[in-house]
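Please find the structures below.
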Structure P
Amino acid sequence: MSAGPLPTRSTGAVALTELGLGGAQFGNLYREMPEAEAAAVVDRAWAAGVRYFDTAPHYGLGLSERRLGALLRDRPRDELVLSTKVGRLLVPDPDGAAHGDDAGFSVAEPVRREWDFSRDGVRRSLEESLDRLGLDRVDIAYLHDAEGHWDQALAEALPALVELRDQGVVRAIGAGMNVAENLTELVREHDVDLVMCAGRFTLLEQAHELLDLALERGVGVVVAGAYNSGLLATPRPGPDPRYNYEPAPAALIARVNELADVCEAHGVTLPDAAIAFPLRHPAVVSVVVGASAPAEVDDAIDRYHCPIPDALWDDLAAAGVHLHAHDAPIQELP
């Protein structure tokens, strides 16, 4: 039984639970996820109070959107916030079902991805996402991985999203990527509500220029990739650890072990601190985690609720982790 939503933080027209559920695993990221397991993950997240859910056409060539839409369809729509992304259209590819996907998702569909940050592409992408979701609306639309198409994204895709927001089709707009410099430019020069920063605001990397500017401009930051591709997801790095989806260099593994030493001295695990760290910054409105099984939801919830002594942050700062000066206030809404 649900204990009610987790605390929320607001940005513009949306309020996100401090912990959100990412949808990449629902697209069979790296392995097939049985339907029953996908349903159990959403059920467990909802029962724990998660009300922010993120997906994208890219995740499993539309599979994530289809699954997540079906699993959320019977939930109270006004209680949840749903985001998806634009920039990749799914176009027919008759050979796709034979050769499968080449982007890390265990799927075989008769479609392929096609980059498109044009105005028409944005509108078409959102319409097709709604069809796959089977829902009447999404709350947030992000430009997805637009760094390689930046000029067109700013000249065509972003104005299209502004238009959709002005028309009430979506409530909030922004961009999601793992390049902090582009997100910083977006926040500094354009009218966006929030950005999703993947992997760049963690115990290993602190993109404070982006975060501090977002706070100044009233733009919310959703932090994804808080575990840096899994390097911070366990108390100590496991065999063959990865960083930015590639094998982690030895120097970085040594750094992670150094941070783990600091955490363990305070009775805290590295992943506990990895979840808590982004939420200390007042610009951060949610930390989005992925889960491929209900137990992984439980782990994330336990880490979110884990008490962190102030002395740990002092010692992490002494170890070179750049901390924000003040804890973020919780903006819990009725």
Structure Q
Amino acid sequence: MGPTVAWRGDRVAVIDQTRLPHELVVVELRTVDDLIEAITRLVVRGAPALGAVGALGVALAAVVADRDGGGPGRVRADAARLRAARPTAVNLAWAVDRICVHLPYGTAAVIDAAVALAEEDVRINRRLAERGADWVQANVGPRVRVHTHCNAGALATVGWGTALGVVRALQARGGVTEVLADETRPLLQGARLTAFELAGMGVPYRVVVDGAGPSLIARGFVDVVIVGADRIACNGDVANKIGTYPLALAADRAGVPFVVAAPESTVDLATADGAAIPIEDRPPDEVLSFAGVSVAPAGARALNPAFDITPAALVTAIVTETRVVRPARGERVGPAPSAPTTAGDPAA
């Protein structure tokens, strides 16, 4: 499997995650409208992958403006639309803003910065994964049973993974006994994507329904819960896929460590706490139908929040590429102690 997101000269290529696990298909996106549709339709998803797509989307907007006219004003308008395509994952807006800084230097500079940001994602997540594996083995045990939710692997990044990156690093050390992967309703990212990745990594795993997760934690089936994040507030509150919060509650009650693995770009210094994080509501049909077939009575309505907030008091550790923060002990996230990288910045 190649990178989840890549630049191909004048277009953006992404793995179509709606086709997995049965088909591995790469689609090429040639306009900003195509890219926004791919984001909203979850062809590409996962906070770090959305960051890379946002960066490359600005490059695509610049290329299209050079070809069709419109100048920097058109690029900035397209960038604003990209930025708003999914409101909860902060990486998307972060990356768009980071690359827009390069617009005065010309399209070539924008492309170079966007490609550098995407390539940087893999290096960042490798460092994060090793740090997370070190923490788990030092604080939980040399071999562990892991519970995870949604998909925070290579498919959610450019190509390594955050929560599943930690699992990948543990597996390389012989440190994984088994992974329990929640199916992740309503779109089954766990059953479709996480299981696909775990199988490819050779990690023993079982898929469980979302409702079983807290009970299995209570019954002693796992040693550690490891999840990704779509946004982390300064106080350590974490936004992640809906269904994460119940796992954190169960882990806290059972005395099981609850670990969040995410890059520094997921930390939102402008957000004081979880109450300020916007929660995306997705279409009701995702709940009321499956594979195009209605599963509810005619006229049924649905509420479909895509994310929930896990309070800092339930988060044992947040692992990034630069540090480990322990919110449950009262540690605030705040700024990183040093800038994570300079790749993609005008002065770099």
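Just so you know, all these numbers are worked out from the coordinates, no wet-lab data involved. In this text the structure is predicted, and so the values were computed from the model without any measurement.
Consider the structures P, Q: one of them gives -0.62, -1.05 for log10 I(q)/I(0) by the Debye sum over Cα atoms at q = 0.13, 0.17 Å⁻¹, for residues 27-186 alone as calculated from the coordinates. Say which. Label of the originating structure: P. Can you say which of P, Q returns 1.24 when Cα Rg over 2.2 N^0.38 Å, for residues 179-266 alone is computed? Label of the originating structure: P. To test your reading of the models, identify which of P, Q gives 11.6, 32 for Rg and Dmax of the Cα atoms in Å, for residues 131-170 alone when calculated. It was calculated from structure P.
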